[in-house]
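Bear in mind these aren't lab numbers, they're just calculated from the coordinates by the rules spelled out. What you see is a predicted model; the values in this text were computed from it and never measured. Cβ atoms are built from the backbone, for glycine too; each structure is taken alone.
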Structure I
Amino acid sequence: MKKHMHILFVSIGLLTSQLAISQKDQLNIVEKTSVNLSLSKSIELYNLTRFNDAIALLKKAELMDTTNWKIQYWMGKSFYELSLYYAAEECASRALELISRSDDADAGLNELLAYVNQRLGNIDMAAVHFKKTAQLMGTKTAKLNNIFFYIDQCELALKDMKAGITNIREPLSPLLNTLDAEYAPILINDGKELIFTARRPETTGNNLNPDDLQYYEDMYHAVWDITKNDWVIQPGTFIDFNTNGFDAMSFVAENGLYGLTTVNTSAAEKTTKSSDIFEITGDVPFQWSSMSVIKNKSINTDYFEGGATLSENNEGGRQLIFISDRKAENSGMDLFVVQQTDDVWGTAKALPKNINSLDNETTPFLTSDGKYLFFSSDGLPGYGGYDIYYCENIEGVWSAPKNLGLAINSANNDTHFQFNPKTNQCVFASINESGDYFSYDLFKADLSKLDYPFVTK
């Protein structure tokens, strides 16, 4: 009898245990369903460029499932888009550790690891992951995703680093460079005046751009203070010109009476349909009194236009080069040129295809004589992100673009280059590390010892 009772108790115990296991399995199914729904929703948010919202949702999913590599992967992608490269690296490395436990591999994960390492300057590791990505994708898909282009970027950087080429940039000012984004520097009046653009909390209207949750941009004016040995902001210069939207100055004439600005109020005040190019003028140098949109339908369209630069030409007129995405379905952001004769603007035309790549060209700058054009591109051979290039105008024809090299460019975005032929000094903007965050800062460099054709010996 006792033996039968013992068997009965064991049977009951096994049944209870099986019920418990069944309940646990049922709970896991509920959790997995919740995780999968959160993951799916976060991918939707990512595709809508709502990266912070995606991260918040992914962190909740992570609390339920700490072994899901896809959670870490998409969190890493979101951090990457927010320029939080160290956080992106941590998530991507964790995802790689989790996926490796099943002896699996994923092209997208290796691609993310390649991008992150490239931005952090770990070029060797970036090259390894780009090559692994190409292997996993296959040649055809890798070509479609420009993976071999990125491999070439890494190999060019490694080759120049091995040759001993070092970057000569210096921060323009520790006072002006903050955790926020500063870019588009323009040095004028023999280096005594500085115009730049920034996205700071004190921006006009104090509004955040809903797309990236950063403040809209404003134009800033600073003068060099010889007693402080640094720049001092002049708060009143653009008080009547900065809008509640995006405002940036891209060109100032040497006499300080004329300039070109880009204004985009489409999301804030809705006074422009997109970004438009404006002329800003005044009777006193660097003290502007009026600003008006350029009324030429081939210059300002319903698409994005901006970043304009200007030069005098040998025929007594002027030429304007600017950027537009009016052909974005074919070649991204392109450079366009238009002539002005007798104060009348002609018809804008795209620059040649050897300059305008299938990707994006931006932030052009013309020397005052119109002989040299500088611009940034992410579609021409370089080191990563946007690189700075130059072309020479030879008898009215632009030469093929040449990369400024590793002395100026980096594996991150390098843009807004401006050069003074009288002093051989240049200023530009570049993505720079500020703690755990990466944002645009202002830089300068002395080019007098470098072998460029535009440098005065």
Structure II
Amino acid sequence: MKPVLLSLVAAATLAAAHAPWKAGMAAVDITPSKSIWMAGYAARKHSSEGALQPIHAKALALEDRSGRPAVLVTTDLLGLTAKVAGNIAERAEKQYHLTRDRLMFNSSHTHCGPVIDRMLAVAYDLTPQQWADIDDYTRALEDKIVGVIGAALNGMHPARLSFGHTQAGFAKNRRTSFDPNGPVDHDVPFLKIEDPKGNLRGVVFGYACHNTTIDANVCQFNGDYAGFAQADLERRFPGATAFFVEGCGADANPNPRGTVEHARTHGQDLAGAVAQALSGKLDAVGGPLATRFEHVTVEFATPPTRQELEARLQDKNPYIRRHAQAMLDILNRGGQLRTTYPYPIQVWQFGKDLTLVALGGEVVVDYALRLKRELGAARLWVAGYSNDVFAYIPSRRVLQEGGYEGGGAMIYYVEPGPFAPSVEETIISKTEEMVRSLTTGTSAKAARPAGLSTSR
């Protein structure tokens, strides 16, 4: 071997040895191949009419010096149900030996993706064949996500990670009837993934805003502003993969909104902010990667009685009638309306450099703002819409104010009613306990995940 070639090989080997991580990235197109119902808007009147842009599931595999990988999966979907996430996680553990704490799911919450499983079933008046098409798609989706996880794991190479923050300004609190200047979080956290030579391989970025720029009249699949932002970043940085992580944006809408052009503009603005920040001074992220996944029991308010549900069958609102019938069906089968739910919380801690918290459901901004105050904002990333999107998660303030996020949306998620006032303290205290346990290295015994009621 020639001396010059030997020098190049030695340099590459030295660079790889100084890369504290391995990273692998993969993406798969999950755009439905046939017309099926689109998720998110009850106002839609017909099924999909093609695609405005492809939608994807993407996987980022990370491995520290311990040799134990972890995988983040992002999807251009309204969300994953506990059932779908559980099916994928079970298969990933069998096929790839990936334990549940080392597999994280996040969905962009685009309202221009397909319905999966039975999420928001009350919102859609569909035929048996339409539900069968959704079931077929859901099974294929699970297969694709399991496959993309494997592809990311198989494609790991030495990498360097760094973390930073920038901002985007288009999110606006949408609960204007309660407070026209309600809280919002304009923070855009991002993780930069480079190869040992400094070439950009991927970027993970987040924002806390509903992915609802495009209204219900558009029946073409797309990722809304988050989809346009990912596509724009991948155009700016050929060969790199962009991952979007939805934050605690349940009570924020894009402003302005309503058209495809609004979504494209917001996406380009978000991508532009991230692209500019990538070239700035960032904090290196080291290991080890410590992970924890648990369920904490959150309580619902006292459920409605049979008499109350029967009275609602006469309501003028068809969604209230459908919800009441769904609750009565449970009672008529001899079941009980559930009074608690196993709420998923996941924490990934990257040494002393970054803590990523993933909360289930549609989480309002108060949770992220409070966790940042109490745990410190500089090295904290708080995501919502993770692992199980089963309901809106109001803070105590939002619960007391009421409205859609405070309890009205529960009928669409086919839940018995609002949460109990303890919901915020239960989630915050458990999250902080999990973070502290990883920080001090004293991992508490993992809680047994509570099962969903068999009456459902």
### Query
Which one of I, II has P(r) over Cα pairs in 10 Å bins from 0, in percent, for residues 45-156 alone, as calculated from the coordinates, equal to 16, 43, 34, 7, 0?
I
### Query
Where is FRET efficiency 1/(1 + (r/R0)^6) of positions 293 and 317 (r between Cβ atoms, R0 = 30 Å, to 0.05) largest, in which of I, II?
I
### Summary
percent of Cα pairs over 35 Å apart, calculated, reads 28; among I, II the input was structure II
### Query
Which of I, II yields 1.5 for distance in nm of label points 7 Å out along Cα→Cβ at positions 373 and 405, as computed?
II
### Task
For relative contact order in percent (Cα under 8 Å, 6 or more apart), the calculated result is 11, so let me know which of I, II that is.
I
### Ranking I, II by FRET efficiency 1/(1 + (r/R0)^6) of positions 149 and 365 (r between Cβ atoms, R0 = 30 Å, to 0.05), the structure that comes out highest
I
